[in-house]
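Since every read-out is calculated from the coordinates, none of them should be taken as a lab result. Bear in mind the structure is a predicted one, so any value in this text is a computation, not a measurement. Cβ atoms are built from the backbone, for glycine too; each structure is taken alone.
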Structure P
Amino acid sequence: METFTSDPQDTGRPLIQQASPVTDEQLQDAIRTVLKAIGEDPTREGLVDTPDRIVRMWRELFRGYDPTQKPKITTFENDAHNTEMVFDTGDFYSMCEHHCMPFFGQYYFAYIPQDDGRILGISKIARVVGYCSARLQLQERLAHDIIEMLSDALDNQVQGFAIVLKGMHTCKTMRGVKNKGNMCVSYFTGVFRTNPSLREEFYHMIDMQ
């Protein structure tokens, strides 16, 4: 038997309209002001539709603020009583809260289910990563947000979680020191925090990718 976790009300409205009285027209006017401030002409042909495109892009990039877009997290009964490590990896894309510039990279995730607990639908891990990434973020906080959401979906009935985020920050490569902006963050809970051999196994699986 599978269950889903979701928000009870799904209005389908974009977050920007839910969270703020600011209208699309006001947002677009603000963007035109920014374009003028950097020395551009927002009325020229190539920029006339840019404010509208940016507003629509923001709705996608920052959907992580919208609880109605929170992913449905499928879980299943652990009928096989599996207590082995479950591993998943994929890409993430987010925006740094300090300069509103992108950072992105790969995530490496693992968890060990409880013998009598539930297990995650593996595709839902990537959806949670995407949702938590779709905010102004810190890489350290992003790791915690992902684990917290997945742990909640399992009613915190899990032996432990592990995640590593390897990211490249454009706020360091494109501005400031203009150097490689690579950053690695790890976060462990439960048996991954207390058992060094499990962490070593997890790191070995990362090396195999």
Structure Q
Amino acid sequence: MDRGTGSAGQVLDPDPIARRRGNPTAQRLLDAAREVLIRDGSAAFSMRNVAQEAQLRLATVQYYFPTRDDLVRAMMRDTESRYRAATEKCLVGVPSKPLERFKAILRFYLKDVADPHTRRWIIQMWALLSTLDGQAGTLLDEFYDMDISGLSTYIVELCPDTPAAEIRRRAALLAAMLEGLVVVRGAHSSTPAELKRLSTLAEQLGVQIARGKIG
């Protein structure tokens, strides 16, 4: 019997988070959810469409993710894990000097926000979170808290004696710059040479923001 359907005599783990931790079916559903959002957009994002994409029953989706909010929060954590793995990979072979490590991370993010797949994902995620949040903005705050926390890790390597509050402030500004490029990069220019110059300038500005030397 499909595990997601349950039965009168079946004892289920009451904690959905523990239930899906390290579970290949749960990851399959997260991958399907990501694909539905990128391909079809936030308006078509539903538990049923995710089940169809994963070729699983709707009850299976609800077993691992009881509500759409649960699924979206899990997608956010999955995104955080993906970026953590990707940034660790991009640092392989990079000199251990903090500035070189930070520049490598910055180049990774600048390349990533230029990727059409990433841009589509982020823009559709904004729309989805806005729909779910209403006026609260809680999910969007959670989404970017992950981003800011991740950037803070590399800024503190560069500026180890800087107070934590200032590190986070710089990380927030850096995140704003990177996310802003998702929207305006294409409107600025479609010329490869000009986009390269824009990325170079953004890298220089990013280092200045991280070091707190923008005043």
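Given that helix-only ellipticity at 222 nm (-39500 (n - 2.57) for each DSSP H run of 4 or more, over all residues; to 500), derived from a single structure, equals -11000, which label among P, Q identifies that structure? Label of the originating structure: P. Structures P, Q were compared on distance in nm of label points 7 Å out along Cα→Cβ at positions 108 and 164, and the highest value belongs to Q. Here volume of the Cα convex hull per residue in Å³, for residues 60-147 alone was derived from just one of the structures P, Q, and that gives 91; the source is P. Which one of P, Q has FRET efficiency 1/(1 + (r/R0)^6) of positions 100 and 116 (r between Cβ atoms, R0 = 30 Å, to 0.05), as calculated from the coordinates, equal to 0.10? Of the options listed, only P reproduces it. Among candidates P, Q, the computation of Rg/Rh (Cα atoms, Kirkwood Rh) that gave 1.03 used structure Q. Here distance in nm of label points 7 Å out along Cα→Cβ at positions 68 and 92 was derived from just one of the structures P, Q, and that gives 3.9; the source is Q. Have a look at P, Q and say which one yields 0.30 for FRET efficiency 1/(1 + (r/R0)^6) of positions 44 and 156 (r between Cβ atoms, R0 = 35 Å, to 0.05), as calculated. Label of the originating structure: Q.
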